[in-house]
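Derivation of every value follows stated rules applied to the coordinates shown; laboratory data play no part. In this text the structure is predicted, and so the values were computed from the model without any measurement. Cβ atoms are built from the backbone, for glycine too; each structure is taken alone.
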Structure P
Amino acid sequence: MNKTKRIVLIAHDNKKPDLLEWVKFNKGTLSSHFLFATGTTGKLINEETALPVHRFISGPLGGDQQIGSKIVEGELDMMIFFWDPLSAQPHDPDVKALLRIAVLYNIPMACNRATADFLISSGLLNEEYENPKLF
C-alpha cells in the first residue's frame, strides 16, 4: 500500500448519518487519501463535505460486488462499512460476500465507529505498508 490510501466508504441506510458525521469529523485526514463509495453514500459525502468521491453503483444494485472486485484486483486498501446488523437487507448475501473478500484479502476494515476511529488514527495510515496476504 502506498502512503496515500484508497479508502472505500459504505453505509446502510440507517447508518448513513453516523458515517456522514464520522467523515465530517475526519475530513482533514480523509482529504489526503482517495475516497470511494457506493452510490448514495458517495453522493451524500460529496454534497455534505465537498470531498471528491469516486462512486460505484448502489450496494443493492451491485455496488458491493463492484467493490469486492476492486479489492480482489488490489485497487482498494481499506474499507469503512457502517452496516446495520439489526435491519434485514435484501442484498445480504452480497454484503456477506464483500465482508468475506475484505477478510480474505487482508484489508483493514471497520464496521463501526470505534474501529473506524482506531484505523484512521493509526500511524500506519500515512505510511507505506506491505500487506501480507492470507493465502
Structure Q
Amino acid sequence: MLTDFTPWMSFLGGGLIGLSAVILMGGLGRIAGVSGILGGLFTVDLSGALWRLAFLAGLVLSPFLYRKVTGELPDFAVTNDVFYLVAAGLLVGFGTSIGSGCTSGHGVCGIARLSKRSLVAVAVFMVSAMVTVFIMRHVI
C-alpha cells in the first residue's frame, strides 16, 4: 500500500509538530513526548494534568480542525484485526518504557537538542520499523 506524495502538507504538518514542541518547551519547559505526557496522567501527582489533557486533546481534535479548513478528513487506514492492534499497542508501550521515551520525545525533541541517547533511540526505532515491515510484508 503506497500513499500519495504530499510534500506541502507534510512540510506543514512537520512544522506544526515542531511549533508545538517549541511552545511546550518554551512555555512549560517540558518535552513533547506523547508517551510521557499520557503516562503523567496516571501518576499520583496530577499537578500537570491540565496542560497534559490540553496537549492530548489537541492531538485528537487536529483532524477535525483540518476538516474545518479543507472540507475533508485526511485518508487513513487501520487494520481491523484486533489481535494486531492489541499486540502493537503492548509492544509500543513496552518499547517506550524500556527506551525512556517515544518517537516524539526522542525523534522530534531529543534530536533537536542533539541528545546522543535520542540519536541512538531513533536509530533503534527505525531499524525495528524496517525489520517489522519486512517481516509483515515478506515473511508472514
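General remarks:
- Computed -12000 for helix-only ellipticity at 222 nm (-39500 (n - 2.57) for each DSSP H run of 4 or more, over all residues; to 500) - originating structure among P, Q: P
- When distance in nm of label points 7 Å out along Cα→Cβ at positions 29 and 117 is computed for each of P, Q, the one that comes out at 1.8 is Q.
- In this comparison of P, Q, the computed figure 2, 10, 23, 26, 22, 13, 4, 1 for P(r) over Cα pairs in 5 Å bins from 0, in percent is attributed to P.
- Origin of the value 16.4, where mean count of other Cβ atoms within 10 Å over residues 13-20 was derived from one of P, Q: P
- For distance in nm of label points 7 Å out along Cα→Cβ at positions 53 and 77 computed as 2.0, the structure of P, Q it came from: P
- Highest-scoring label, criterion being distance in nm of label points 7 Å out along Cα→Cβ at positions 85 and 101, among P, Q: Q
- For mean count of other Cβ atoms within 10 Å over residues 37-44 computed as 13.0, the structure of P, Q it came from: Q
- With relative contact order in percent (Cα under 8 Å, 6 or more apart) computed over the structures P, Q, the top value is the one for P, the highest of the group.
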